[in-house]
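These are the structures in question, set out in turn.
What follows draws every value from the coordinates through simple rules; no lab data is involved. Values in this document were obtained by computation on a predicted structure and should not be read as measured data. Cβ atoms are built from the backbone, for glycine too; each structure is taken alone.
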Structure I
Amino acid sequence: MTASNQWTFYMWVILAIYALLILFFVIRGALRTKNINDYALGNGFPSWIVGLSLAASMTSAATFVINPGFIALYGISGVISFGFVLPLSAFISLIVFTKGFAKYGSSVKAATMAQWIGNRYNNKSYALFFGIIALFLITFIVLINVGLTQVLSKSLNADPYFVLLGITIFVFGYMMFGGANSMVYTNTVQAIIMFVVAIILIGSGFDNFENGIAGFFEKLHAIDPNLTQTTNKSSYFFRDYFEIIFCQIIIGVAIVCQPHIITKSLMLKNPKKINLFLASGIGFMFVYFLVVIAGLYARIYFPDLTFNGNKLKMDEIIPIYVVTKFSVGVGLLIVIGLISAGLSTLESLIQSLSITITSDVLEPLFGDKIKNNSISINRGVIVILAIISFFISWDQINYPNLSVAIFAQNGVYAYFSAAFVPVLFGTFLKDVSVRTVFIASIVAIVTHFSIYYFKITPYMKVPVQNPGISASIGIVVSVIVGYFLYKFGQNKK
């Protein structure tokens, strides 16, 4: 048992209200969804609302639940990496990329990442390729499923299997109908709740500063001296500045090249107000990313990383910290915020991935049979995604390789490693041949997986490999190869 009976009762009540609120927006959105394009992009939304949707989608259960667990294990080095280097790189990249992507996307009426790339390079095979490798994003769905299951199972004192089953049926079920017209508004509500919860979590350990910052560091140092170092030799992720800073800058710059992130700009009612969209999104995300410091508070709260005599798994640390640290009222609000963090990104992933599979994989392969029944086919795709993600998620709950984050990063990083060069070149260079970017994408994927699975470089010769290293090297190599081909190896149009 983790939560009290009082906590559990009120948790069920709040969940029921929260579910009804979501269903209200879903039904409202479904009534406005007439075709597959409505499902993908909606009917146009105010810039600040799309910005909040972006913030909620880009910061998921990983930001609020999984990443603070890394910090609880490894300390200040993780805060530097996940709390500052990665988000600042991502914010700069988001500003630079979004304007060009939105401008071109609007002109060619692209609804998905694969369509943008296919239209930009005038090549249907390349679009199909990106539709297929988008399946890597299932790993991200799995991460969020696991994070939500950990939070809810601890809050409800429920069997994780049935919690995961309930999440899968409910979320994938309602995402079969509303699409963008409901998702943007549910994301907005979720973003506001997440902001309040982020402030609470960031302030939840202020009592540890009664003797100032030095006193706080002394508490961490007494638990483990590695926790107060800017590098952590005992970790698998923060061993030196190459891993903490260089790799995270590369990952942060490339991370925006995911379909549920960069395509948000295509939903704007007025594309000219893109600055307001970026300002509202980045403003909220800046606060969200600081939540990782709650991992330091959790480590002081659980100095030996045990609870009731049981060793805590990394993905359990924050859920149990919330359930045991806070009063019932505040704790329940935080749990709803953690759920919102997961659902907002999960909704965006289901929406973008299902559309990609339907429009960019099945339709090119089977033609009008898909096009004439696209809404129904898309719902069938969502059902299949639900089944696949459920079984993989259950396996990750029971047999994680340190954390489900490792599994998810390996897949997600492979996708945006491949997407980085075509988006970069397509936004800033002219007359780029499809051969150039296609080769660069293949190089990125092959390099990433080769380094990871064949354990190339000393960083990989450890029990738990860091996908950020293999992906960042893959991105750098693909940029070099792509630019070389662009300058010397392609036939200019």
Structure II
Amino acid sequence: MFDNGTEWIRADFHLHTRADKEFSYLGDDDRFISDYIDALKEQQIKMSVITNHNKFNLSEYKGLKKKAKKNGIMLLPGVELSVKEGSNGIHCLIVFKNEDWISGDTEKINQFLDEVFKGIDNREKENTRCNMDLEHTVKCLDSYNNDYFIMMAHIEQKSGFLKECNGGLITSLSSKKWFKDNILGLQKGRARKEMKKLKGWMGYEIPYIEGSDCKSVEDIGKGNPCYIKIGDGNFDSVVLAFKDNQNRISLSQKKYNHGYIKSIQFIGGKLDAQEILLSPELNSLIGIRGSGKSSIIESIRYALDIAPSTADKEYKNDVVKNLLESGGQIILNLQDDYGKEYKVKRVYGETPHILDHNDKEINISINTILQTPLYFGQKDLSYMDSGYELNLLNKLVGENLSGFEESLRKVNNRLNNDVSKLLDLEEEIEKIPELENSLSDIRHKIKIFEDKGLAEKLIKQVNFQKEANYKFNPNKPGIF
């Protein structure tokens, strides 16, 4: 199911089946399981939880689980439980760890249900509340010493956590350790305003998830989808995703918009008929010294026609020769940025050949598919000579720098101009003390003139001079 490591798959955390009184199925009895799993496949749901109202049917669950597994679908046991909280009770989706709660033909889920519904008839009805509130329900679950987790169902609707509880109760409940440890998700959070209030009351966030809450086979997968990133089809992987929900739980489908190597195949040589599947994200090769990690890396480099560094060129060439031997071939299955698939085939000693999805050879470069792949061997990283860091940075982001060169030039020019203006201002500022001294001298002289009456005489002299110039102006005839 997870040959390529962790992957994003669609999940439905709230499913009902024919065992639920609210579920309607009009088909043949012997077709129900097949029809149900076919509906999950049609909706591309690969992770699902059966959560019937206050009920768990072991035989039906085992039949569905077996069929689901054959079709690459993960199925977990659960129950939708109505606890005694709020005016109408709160519906909780409890997910049980299969290995803990079920053993062969026996299970402890109904034992738990019998305990919380002790003395209550008709518990299989949708809104029949159990004897316990949320806190005591958690304590009862903990008494079994088996793994589980809880999600609050359809929180904005009737019998939902947000609908039935006020802010004070939500603040009180969500502050408890038992709540934080066990309540891992909220289903069907829609209104942004309400979600903002909920976050304020709780003081922290837990992920929103989705579930179709189906009442028929036709309803399976209807409504908003959600996705989970897991690497194994078991309960623990799901819990891990919830614990790292910012990176592993999403309400929108995640797509990979970059080229990558999907798999490596070997024909001939020491790894004849071996295939290594890779993830579009981070891949790690783990093994003891001499286990072949470098051989695989060097064979990828060789297939991509990347020249080895001069640091240990002879060693790297020998590694590839020793792995592929005479006539050995490596095949890389690639995907480009647009989702198109290609193959790169290279026989040892020959040039690479690139084929399209129809295995037809095409005349394009590898860089067209993988956008200039980078390769660094262990020794490449250890030989850090002068300028190594800048060269490495240029290789990693160099292609993105060209578009910013013009902007960088303009910013540099503006910076130079601003610095020049700043220096000019500093020069002017330095002159201020000198100008202030000159101004003080001038004011002192003016005061002396005023004290001696020279200012008035000076004004008269200036006016007289203006009048004389006016009368004897040679450029104005008739004036004398």
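Observations on the model:
- The greatest value of relative contact order in percent (Cα under 8 Å, 6 or more apart) among structures I, II is that of I.
- For the set I, II, ranking by distance in nm of label points 7 Å out along Cα→Cβ at positions 77 and 293 places II highest.
- Source structure (of I, II) for distance in nm of label points 7 Å out along Cα→Cβ at positions 229 and 253, computed value 1.8: II
- helix-only ellipticity at 222 nm (-39500 (n - 2.57) for each DSSP H run of 4 or more, over all residues; to 500) from the coordinates reads -22000; which among I, II: I
- Origin of the value 72, 46, 21, where semi-axes √(5λ) of the Cα gyration tensor in Å was derived from one of I, II: II
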